[in-house]
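Asks: Several structures are given next for inspection.
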Structure P
C-alpha cells in the first residue's frame, strides 16, 4: 500500500516549512511508504526545493504561469501521484496531526470507495476571519505556536485551536468540507479531481464542491478520522482574511452547479479516538449533536 500526499501552496514561505514538518517521517506515526508532492501555484518567489528534503520522497512541481485558483495545481499533483491512495491539502498552510497518514491510509485501503476525512481547525481562539479584525496576525500566531511543543507531540495543536467554520458542528455533525481528504486514486479519477470551473483566487467553494461530489458518488463510504485534524496557519488567504465576500462564494457555487450549497447529510463511520488534549473540542461536538439529534436528516441545520 503506497500513499501520496499533495500539498498546494501559493506564497507560503512562512507556513510551508511547518506544514512539511508535520508530514515528516519522524513526525507521522506510520511505517507506510508515502510521498509528499508540493505543487507551487505560481508563487512570486518560487518554493525552495530544499524544503522537500524534510519529507519522504518529496517532489516539487510548479505551475508558471498559474491560474488564480488552486484547483488546477491540485489536479496536477493528483495526476503526478504514484500512490494507490491520494490525500490532498488544497491549502498548504495546514499543519496536520501525527496519526493522519496512517489512519487515512488504513481506512482507504479497506475499501476502494472510502472517503476518509478530518475536521478543520484554525489556530487561535476564534475563526481567523473574525480574529483578524481584532488584531490576530502572523506575529501573534508565531507566539501561539511557540507556547506548545507541537514538534514533539502534534496533538498539542488542539490546545491552541478552534473549529473552522466548515467544521463548526464538530465531529458528530455535518461538515462543509475537509481540508485533509484521502481517497483511492481510482475514485479521484472517477470524480475528475477538483472542479477547475472554480477559477477565482483561492478557488471559492472548490473544496466544498469536491467533498459534496465525493459523497454523492455511488456507494462511497464516508469515514471520519476521530482525533486527527488539520490546523490552518494565518496567511492572509482569500477566505480567512475576509477579502472575499462570503455571499459571492455561495452565489458562484449556485451559478456553476445549479443549486445552493449545503453540507452533505451523510453520517460517517467513525475511526479512532479523540485524545484527551482535545477534550474541550469533543465536548462542543457532543453538545451540538445533543441539540441537533436529527441533523443528518434535517432540512435545516
Structure Q
C-alpha cells in the first residue's frame, strides 16, 4: 500500500530541473521539468516523409507561440502495469466496459471481448510494459489516488505540457529529424512505432500500406518495456510511440473567421501515437481524440504533478 512518504527526499528539497524523485516507494519515478517556450502546432509545409499525407490543419493549427510558465514534474516513463496494479488492488478497480484490441483472425483493429482489460489486452505484456486498456476516467482516478496517498498534487499533463516535452527543444516534424526533414526510417532507433516488426506480427502487408508503417524495425511488434529507447533531453522516455497517452484536454473545433472555438468534453485528447498507430500520428503536433470511456489496447497514460 502506498504511504505519504518521500522515499529519501527531504520535504524541503529544491526541485531543480532534471532532479528525479519518488514520493513513495511504489510511486512512479518523476523528473523535474523547467518552464519554457515553444511553437505549438505545425506549419503548412511540415515535411512528413514520402508517401505520407499532409499535416492535419484541422487540429494542428493555429501554429502559435506557447509555453509552460512554471516548473512541474512528470513521470519518467508511461505508467506501467505493475504501478497500475497497486491502484487496481486498493481501489477494487472493476472495468465496466470491455477493451478494444487487434483482431488477429481478421487482421484489423476493433475486436472486443469482456475478458480483455488492462491485465489482458489481447496480447502478451510484461510487468514493465505500459498499462493499456485504461479509460480517461480511470487515468484521472489513478492520478487522484496517487494524490490522496502522497498528499501531493498529481494529475494528467496538459496539452501544452505534453507537446513541450514531446518536441524536446526542437521544431521538426519529429524530434529526431535533421534539418526539418522527416526521416521515417530513423524512427526505430528512437521509439516503439508501427514498423515492419509490427506488420509481420499482425500479418499485414506493409508494402501495400506504406504510409501507415515506418520502414524500419525496432524489435518490438507490440508494446515494449518502458524506457527501452533513449530518453529525451529532459530525461523522459517514450513521449512518442509505445502507447497513446491521455491528456487533460477536450476535443475542440478550429473556428471559422469571426467564430468562437467549441469544445466537446465527451471526447478527450490522446497524444503521441502507439505501437499500432499510423506513422502520421507519431508527431508532437498531431492531436487526436477518443471518448472518455474508451478502453483501447493502444491507449495508456503518463502522470504529472505540480511542485510546491
Structure R
C-alpha cells in the first residue's frame, strides 16, 4: 500500500495538469479564505461562462502569494483579485480591467467598498485617529486592501505612521479575527473592510453597540465606514489575452442575472463595465506598497 500511494498521487497530479492544460480559458481567483471556499463561490461562474462561450473554462484558486507568479507566467488568462492587487498586476505585467464586480452585501448592491476603523465602545481613551497614537492596533493583512491599506492611507493622511507611532501593529489574518480582538481587548483599535461588522451582527456573533467607529464618514453608502470608498474587485485580463476573447467574456458576464446560480453562489448581483481604478493606483503610490513598494 505504501508503494501504491506515491504512484496514485503522481497519477492524480498528472490528471490535474492535463485538465488544466486542456481548459480553453483559465480564470484565477484570489482564494482569500482558502481554495475550497473559492471554488464553492466561483465554480458556477466557470460553468456559466463555459456554456455562454462554447469553451471550457477553468477556475484556478490562487492564494495571496501565488497571484503575481501565476499572472507573470501566463498560467491564467483572466483573474479576479482585490483592487490593490489588480493595480500591482497592471503596473508590473500590463494587465487591464475588463469588468467590475457588483457585490451583494446584506441585500445591498455595491460597486464600492471602504475600510472601518474601530475600537471598543467602552474605550473612552480613543475617539479619533490621533488618539490611537501610543495604542495597540490590529489589521487583517498587509496585502488586504479593505482590511488594511485603506485605513493605512487614512491614518497616514493624518500625519501618523502606524509602524512607529502605534504601541504595536499586528495582523490577524482574517477580518472576523480583528473584530474579536477588539471585542476581547487584545488590541485597542483595528480595521476591517466595510460590511464586516454588519455581517457579524446579523449572524449574532457581535453587537454593533459594542463598537465605536473612528473617523466615521457620512453618505448614502449603506454601511459604516472610516476611509475613502474605492471601486470593488475587478475582473482583469492578462497582457497576452486577446481583446476579442475579453469582449466575449465581458458580454457573457454582463448578462448574468441576480437569480442565476453564477450570481447566487458568488454572492454578487452581477457585473458592470470597469470602474476607474486610478484612486487605487494613487493609494499605492502614497503608501509605497504593491507595485510601488521600495
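Asks: Given a value of 19.1 for Kirkwood radius over Cα pairs in Å, calculated from one of P, Q, R, which structure does it belong to?
Replies: It traces back to P.
Asks: I would also like to ask the following. Assuming -11000 is helix-only ellipticity at 222 nm (-39500 (n - 2.57) for each DSSP H run of 4 or more, over all residues; to 500) as calculated from a single structure, say which of P, Q, R it is.
Replies: Label of the source structure: R.
Every number in this text was worked out from the coordinates using simple rules, so none of it is lab data. Small disclaimer: the values here were computed from a predicted structure and weren't measured.
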